[in-house]
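As C-alpha cells, here come the structures.
None of the figures in this text is laboratory data; all of them are computed from the coordinates on show. Fair warning: this is a prediction, and the values are worked out from it, not measured in the lab.
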Structure I
C-alpha cells in the first residue's frame, strides 16, 4: 500500500469513527431518563467485562511491582473506560462512582465537575490540575 492509500484509509477510518461517536452522542442526548438508565447499565456491564479481561492479563509479578492488587487494577480500568465513554457521549458517567483509593494521577481529560460527582476519599490520587472536594477530606 502506498503512503497516499494509507493516508486515505486512515482519513476514512477517522471520519467513520467521528460520525459514529456523533450519532451515539445524539442518541444518548435524546433518551428518556429510563432509557438512559438502561443504556448506562448495559454499558457498565460491558465495561466491567473489558476491565476484568485486561486486569487478568497482568501477572502476579507485575502486580507486586506496582504494589497493587488485581481488584484495584480492574477498578482503575473501569474508571478509565467510564471516563472515555463519558467524554464520547457528553455524559457525567463518573457520577456516584466509587473511586476511593484509586490512583488516577496519570489519567488525562478528567475535569473538576466529574470529580465532584464521584465518591472519593483522602487516599484517592488525582492529577495535579484537580482538587479533591471538601467531602473527600472528611471521609
Structure II
C-alpha cells in the first residue's frame, strides 16, 4: 500500500507500507488512506479541459531512467517522489500513434513505460550566431 504525506517544506512524499500497522485506525487518522497512482492527461488548458485517465494504477510498471541505462526498472515510490518534486507531477509516457492519429500508451509485458520529463532547450536564433 502507498500513502501520500507532506514534508516539512510542504512537498508531497509517497511511501510504501509493507505491513499493516499495529494500530491501523490511528495510522489512518495520522496519515490518511492508501493512494494509487494514475496517469492523467489534463489537456492543454487545465482550467477548461476535462481530465482524462490515460493509465490505471495496475498498468503502471516500468521506468526508463534515461540514456545512461538500457534496462527498464520497476516503477516505485522513489520515481513518483522525483516526478512530484522535480517535475511538478509531469512525466513522459511511451506512446504510439495509430492510422487515425490517436495516441495510446505502448504496452510492454502488460505494463506501460514512464520516463522523467525531458526539457527541450529553447534556443534563440540570434544567440546562435553570436
Structure III
C-alpha cells in the first residue's frame, strides 16, 4: 500500500489488519518461548507499516487548536525545528512536539522522525516542543 496516497479510511483499515497480524505473531512467539529480539524480527514488516501509518494519519488529522494559553514548552519555527532535528538536537525519545503557530498550539503531534522521513504538514508554521 502506498501510505502517501492512501485515504484515512484505507490507512485505518490497514492499521487494523497490521495490528491483528502483529498480535498473532506476538502470541505465536510467546507460545514458542521466543525472545523479544526474535519477536521483533518476525514482526518487522508489521512494525514498519504501523510506524508509517501513524505518521500519515497525523499528517491528515483534523487539528484542534488552542489559542490564548501559555504553555511550558519551547516554541520553534518549523525551519528552526527542522535544523535542530537535522543536527541531532532532538530525537523521538527526547520529548513530544505539537504543530503550532506563533500564538496557538494544535493537538497534532510532530516527531523528529517525521522531519527525517520528510513527512511534514505545511499548514502550521511552528512547533511547540516539550522535553521529557
Exercise for review: Looking at relative contact order in percent (Cα under 8 Å, 6 or more apart), point out which structure of I, II, III has the largest value.
Suggested key: III
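Which structure, out of I, II, III, was helix-only ellipticity at 222 nm (-39500 (n - 2.57) for each DSSP H run of 4 or more, over all residues; to 500) calculated from, if the result is -15000? List each step's numbers first, then the result.
Values: I: -21000; II: -4500; III: -15000.
It traces back to III.
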